[in-house]
Structure 1
Amino acid sequence: MNPMRIPPLRLDGMDASRKRREIREVFQATFDLYDRLFDHLKDRDAWYRKAIPLRHPLIFYYGHTAVFYTNKFMVAGLVTERLDPRMESIFAVGVDEMSWDDLEETHYGWPEVEQVRAYRQRVREMVCGIIDHLPLSLPIGWESPWWAVLMGIEHENIHIETSSVLMRQLPLEHVRAVPDFAPGPVEPSAGFPGNVLLAVPGGTVHAGKDRKDPRYGWDNEYGSHTRALQPFAAARHLASNGEFLEFVETGGYEEARWWTEEGNAWRKFAKPGHPPFWRKREGTWFLRLIAEERPLPWNWPVEVNCHEAMAFCAWKSRKAGENLRLPTEDEWRHLRDLSGLPDSDAWGAGTPAQTGLAYGCSPCPVDRFAQGEFYDVAGNVWEWTATPIYPYAGFAVHPYYDDFTVPTFDQQHNLMKGGSFISLGNETQTESRYAFRRHFFQHAGFRYVRSENPLPEVPVYSSDTAVSQYCSFHYGPGHFGVANYPEAMARLAIQALGERPRRRAMDIGCSVGRSTFELARHFGEVTGIDFSARFIQAAVQLRTQGRFPYAITEEGELQSYHWAVLDTLGLADSAGHTQFFQGDACNLKPIYREFDLVLAANLIDRLQDPGKFLQDIAGRILPGGLLVLSSPYTWMEEFTPRDRWIGGIRRDGENLTTLQGLHARLDGHFRLLDGYPVDIPFTIRETARKFQHSIAQVTVWEKR
């Protein structure tokens, strides 16, 4: 049996020096493997063209995984200086077609490949230096700064997989074969195994990781989940290309009745006709792999998106005279538990599944790897489930990566389970939970079930404590006679503008967007930017749907439920003038410039480098434009290293206030308007009987 290409890491052990060497070896092997994956790209066009319209060109993904290390290391406090601010801006976000992803290519002057390659080498040296010198105690826990190192390795594993999918979608003439990613052999076969439904006993599923689990996990894996299942039946094999062919040949892609409403909209838009990696020439079907096409192996699993899998199940149900559907996450987990297959870190020298590139970079026959009574419960290709991703009880966002999972709790991302032929590390674990939009393609297929178990009622995630607090702060009722602060800041900014132009404004640190919407009453275009994708997600939903639900704490576990509604605030008409993006105020993309107004409310004392922000913002405001700053000046080392505080300190034996620090940094490019500073109070509700009351100082600066 072949070993996995890169063995999964464990977090425990008795020898810290040995674990340090192991982490270094896995980091280097993963980084190298990602580099070699991009050797598939044959020419410049392959790097800079989009494989599909809803993803960036591959040059983005080549830089993205390296930039991820730098950005997460800064969040974790492992480094304090950027290696290349421009690269770390343009390669930061934009990978899952979120509403705030900026996929407009005219906004980017992508660096040359060799520049990105050189940057990756600098990142390699930085990470190796951290691994070699960062104090290490075992086991490595969620709170350890080592988590950022492991997070970077597992993030690169994800992109080995997703980038390889994009390469399969490039025109064949732009790619070449790479030995490390050679596909497995096609065994001579004119047919495919018949698929039968096997009885599955009922039982209780227990899922969710404990924080003491000795394997790395993403935030959505932690917590607890229990579900009792009634007996059901499941297909012995994954659906094969041969089994799927009848659906294609009988017009399954042409008949709307097999498709969900969402799936039918995709079908009419994409006009697919057959699975994405099938090709037909002169009456013969071929399968597209990364760098070659070969006669379609009918006994390999079909690779489709979730819509295609669900349409096949509807068609198969009618044909078989029974109700078939995709399994739920719980039903897949029950099959996995019954398989008797240990988790991947216990596989040792043998790999009892087609995963981790153990048997080549391609699927294999669906009847090759038996795992209990069923085949390929783990490995070969991912299995789509009927379950949109949701949080387990006890879910918490990891502070290093707040936008890994929360943006997918939107009922639009379905879980895939089991891993594929190229899955590595965390992806191969039983507890792993990865979800993609239903129209996206991965190395993913499906099996079908006959089941009376109800489909799960998946809640929309709207009880994030910070998001809910700020929704209440922005859109909820006032308290103790204090005016709504985001609204008051927007009004102050508009009043200060006077007769100045009102073309474009930026609300930096916009949180959940109230000031952005208020400014849009008066501006042709307002851009809201916040570091937190969780905040931006709420703002985007308000912009597109006009409503956002949230739950706030009354006391203890008791909550009350509310809606932020733009129409009731008179903001619905102005929402069309807004756009929201995730971004780092200390390293904004070059496209954010030429503003008549920049509002930065309660931001500067929460930045890692406020001085850099103040230095940079001058070049983004037009002459005569305004910079409006507000802050209670609550400087804390938790957010800003003390040597970067711009005030609230003693220097050379004298007090230095933040206002003095602002003058020192802004007077060269701005003048403080007469009548400022002024104080504005604000109140943030924590519970029904606990509030934060603060007073912000507001200054308004005119660009010279």
Structure 2
Amino acid sequence: MFLCCGASGYAQQTEIPFESTILVEATDSDEEVIAKAAHVVPTANQLAALKNEFIAFVHFGPNTFTRMEWGNGKEDPRIFDLKELHTDQWCEAMRDAGMKMVVFTVKHHDGFVLWQSRYTDHGIMSTGYKDGKGDVLGELAASCRKYGLKLGIYLSPADLYQIESPGGLYGNGSAYTLRTIPREVPGRPFADGPRFQFVVDDYNEYFLNQLYELLTEYGPIHEVWFDGAHPKRRGGQTYNYKAWRELIRTLAPQATIFGREDVRWCGNEGGHTRESEWNVIAAYTEDPRTSDQFRDLYGDLGTREVLLKKERPYYLHYEPAETNTSIRAGWFYRDDTYQGVRNADDVFDIYERATGGNSIFLLNIPPNREGRFSPADVAVLRETGERIRETYGTDLLEGAEGPESVLDGDDATHVVLDGGTKELVFALPEPRTVNRLLLQEAVATHSERVERHAVDAWVDGQWKEVAQATNIGFKRILRFPDVTTDRLRVRILDSRLAPAISRVSAHYYRRRPPRVSAVRDAEGRVTLLPVQDTFSWANWTAPLDQRPEVGFPEGCAVYYTTDGSEPDEQSARYEAPFAMESGELKAVAFLHGAKGSVSTERFGFAKQGWSVSAAGGEQEGHPATAAVDENPDTFWQSADGVEQPSFTIDLGRVATVKGFAYRPPLQPGVGMAAAGYVETSPDGQQWTKAEDFVFGNLVNDPTKRYLHFNRPVEGVRHVRLVVTEITGGGRSVGAAEWDVF
């Protein structure tokens, strides 16, 4: 496919092919670079992935039962004590949410496999589930077919079992020799299919054999997810990704590969998005279609400034981002009492920012130890799906006058804006109230070209700008205050060559009562505040608790409980700040008879009267007191090079202690407490070890972490937290806040 460009100079005289990857030559001018960028298009698989829009992650395994975020590979398989499995319930809930695919963790970093692999006994075959005959992936695949969901697999390249076990294959120093994939196993023949020969070592052979099983015995696989995280390495193990790619492309030609050339990570695990997420990126110095060297790619990768500043030659490449986060605090299920669950306000907000920000929304839902999604998670999924359908199931431009090719709902049709004034005007049959506008470019045929655009509404006899944003790409959702109008206008302010718009639709989101946030000061006084729309992109992309605070709207009443029970209109009504400590606060707003989402916050002991000290010392500007001041923006940081720094708290009274919470600092370069232990004392002299703690994945997910003691400790006045491991092997550790329960 070719386009004869209508721009000046190079683009006038040259037919540039539309490709997913285009080389920028060392001699290319700035004009030539931009023209080439305007011709980078997704592959068929990438386009299908973008059309999925909202997909699910499911993390399940030994961590579900050990309550760990990352396992260590030494777990006895029988710890996975699954009695029953309800994959139909998973898929029904995911379908109701509007999700189109599920990516399942068939093997996490611990190396435990959730299918009947021929090549290891460290997995479901060594558990009591169905007397060792169970196959979680097999049951999920059947449920996906039943409920119309696509299936993807997460297969961790890291494998702690193969690292820690005697005779483990990971990094064992084995020679690279010619191997046949799959390796035949007596009594477990494969159906007829292609066979491969690769020069690989033991671990790459093991990995390829398992990929072969997964891609040939569980139905069509639509995504293969390679995590870049590695809790531990050994022996200089490398991966023969070129062999992996050949096997995947042959056995699953419809699959995208995450973490490599097809789909990339958004750069965080909190559901945060960027103002401009370009899928045409300038990040490769060698052709990603044939390379075996990849790294995490996120940040500003595709704005005009990046394209023109990057040293040439390089490759322009189409690579959409997945915005991934979990519905719970952490990727694996821990409990329903202390593990926070996002509410529908939050999930719907991320949905609009992610799918409406030129990316794919990947939401994790972890099954519990009964093999189900917990009721709280299911309720959020269903409510989110209802909001999506209610908001985006009706197009308020129906019946409007305007370009038919953008109003017909057909992605294959479009209008090319190649004139001097690049705008689209829509006349509605009558005035309608809108607060959302959805736009799509014809990325499959014309790439991503819009760099800045605005939306106007006809109000009081003149055009009024109601929203402005940067790129559009596959999809952009613009959110703005309610406006009643009979005319809307889209203006393209800046673009690369002539943009092609394939869809414009208008929608209305029915606002719910505001979500309630809770903050507490050092004296233990709790203030309840609303989190509301402010309609600026900076505030929409900020975490909910960082958005500007405004008063509750007129007619809004807020009720709360402090014992963990669900609040209703019979609960205590919030009138002014109140004292609270060591309990679970739940709060909800009611507005004109409608009930909002329930917010939950777990508070420890009030910190008034505490005194603290740190055996690890403190760095200038970051004293120990900053970790107990109820201000997450301040933090304590230990001195450099202290072995096992510790933090001691004098509660100022004797209490029963049930656990603690750690909020890591978010400043770059400050180490976080990855592992350690807790001691308690009645007098500051005699100390007793209470619990060990391990907080996995802190670097990528620096959220508040909790440790709940197996048994409460009575008669405690002093608590000491000893850090034995710092993230990234850092020389000092920090804490934004310590809480004691």
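Identify which of structures 1, 2 gives the largest calculated value of distance in nm of label points 7 Å out along Cα→Cβ at positions 124 and 596.
Values: 1: 5.1; 2: 4.2.
Greatest value across 1, 2: structure 1.
Looking at structures 1, 2, which one was distance in nm of label points 7 Å out along Cα→Cβ at positions 436 and 620 calculated from, given that it came out as 3.3? That value comes from structure 1. From 1, 2, which structure was helix-only ellipticity at 222 nm (-39500 (n - 2.57) for each DSSP H run of 4 or more, over all residues; to 500) = -5000 calculated on? For helix-only ellipticity at 222 nm (-39500 (n - 2.57) for each DSSP H run of 4 or more, over all residues; to 500), the value -5000 is produced by structure 2. When Kirkwood radius over Cα pairs in Å, for residues 316-395 alone is calculated for each of the structures 1, 2, the largest result comes from 1.
Looking at mean count of other Cβ atoms within 10 Å over residues 276-283, point out which structure of 1, 2 has the largest value.
On the way: 1: 12.8; 2: 24.2.
Across 1, 2, mean count of other Cβ atoms within 10 Å over residues 276-283 peaks for 2.
We did not get these values from a lab; they are worked out from the coordinates using the rules stated. Just so it is clear, the structure is predicted and the values come from calculations on it, not from any experiment. Cβ atoms are built from the backbone, for glycine too; each structure is taken alone.
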